[in-house]
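Student: Please find the structures below.
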Structure 1
Amino acid sequence: MRILIAEDDFTSRKVLLKFLSEYGECDVTVDGMEAIDAYLMALEEDAPYDLVCLDVMMPVLDGYQALKNIRDIEREKKIPEEKTAKIIMTTALNEEKNVKKAFELGCTVYCAKPIDMVKLRSTLEMLGLI
């Protein structure tokens, strides 16, 4: 599995990287623009990401903007729905309006911080990634 982690907080990034490295090859970015660049590069290399973990509050472009851009790219390139990346939003923003916005933009799962690794593992199983 190919995994992209977009997280500006060092501790959160390190925890996710350590956990997800057990399941696949991980690339890490620290803002939304880098995440979009990495996503495009992976597509160009014909090695797309299976899973993208996006923090919402990041510099340059936030997670919502990155999510919208990634879904727009997938539509533009006519990637079939079953081949699109599974996108997990990871954030401390747990208000209903934030969750609703993320799903409207096309996220697969919304994961509140601090991330419960047992729940994350079961989410990955539910998504058929592990």
Structure 2
Amino acid sequence: MAGAPTRTVPVSEIPDGWMALDVGPQSVQILNAKLAGLKTLVWNGPLGVFELPPFDEGTNAVAQEAARLTQAGTLKTVAGGGDTVAALRHAGVLHDMTYVSTAGGAFLEWLEGKVLPGLTAISTTLEKTLPV
């Protein structure tokens, strides 16, 4: 894929045989404008094939804007999943987020309020070993 021809087109105009590998500049502009009105962002998954330039541009731009707003104190950023962590690291903003978890699926299940076996085991062990 490196050096392959690229085009920026609306999603409805992706030519047959081509793949959408990143969001385009208009999508970045829309997403960044939406970020400005949020109090909390839950991020799970990159926006493109961030491992391969130039398909990292969308993820990088949105991650950098989220990081800027987080550091300004206007946005809480909660990010989860191994690919998300790698994308934020690639964008240079991993340590600018409010909370980052490497657990992707488990992270989403925790947000849904599901019981997670690992956390149950830890809680049970702590209850048995810590004085009340």
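Student: FRET efficiency 1/(1 + (r/R0)^6) of positions 17 and 33 (r between Cβ atoms, R0 = 35 Å, to 0.05) was computed and gave 0.60; which structure, 1, 2, did it come from? Could the numbers behind the result be given before it?
Tutor: Numbers: 1: 0.95; 2: 0.60.
The structure behind it is 2.
Student: Which structure, out of 1, 2, was distance in nm of label points 7 Å out along Cα→Cβ at positions 25 and 105 calculated from, if the result is 4.0?
Tutor: So the calculation was done on 2.
Student: Quick one: mean count of other Cβ atoms within 10 Å over residues 81-88 came out at 19.5 when computed from one of 1, 2, so which one is it?
Tutor: Comparing all candidates, it corresponds to 2.
Student: Give the label, chosen from 1, 2, of the structure having the highest value of mean count of other Cβ atoms within 10 Å over residues 41-48.
Tutor: 2
Student: Still on this model: Tell me which structure, out of 1, 2, gives 2, 10, 16, 17, 16, 12, 10, 7, 4, 2, 2, 1, 0, 0 once P(r) over Cα pairs in 5 Å bins from 0, in percent is calculated.
Tutor: Clearly, the read-out refers to 2.
Any read-out appearing in this document is the output of simple, stated calculations on the displayed coordinates, not a laboratory observation. The structure displayed is predicted, hence computed values, not measured ones. Cβ atoms are built from the backbone, for glycine too; each structure is taken alone.
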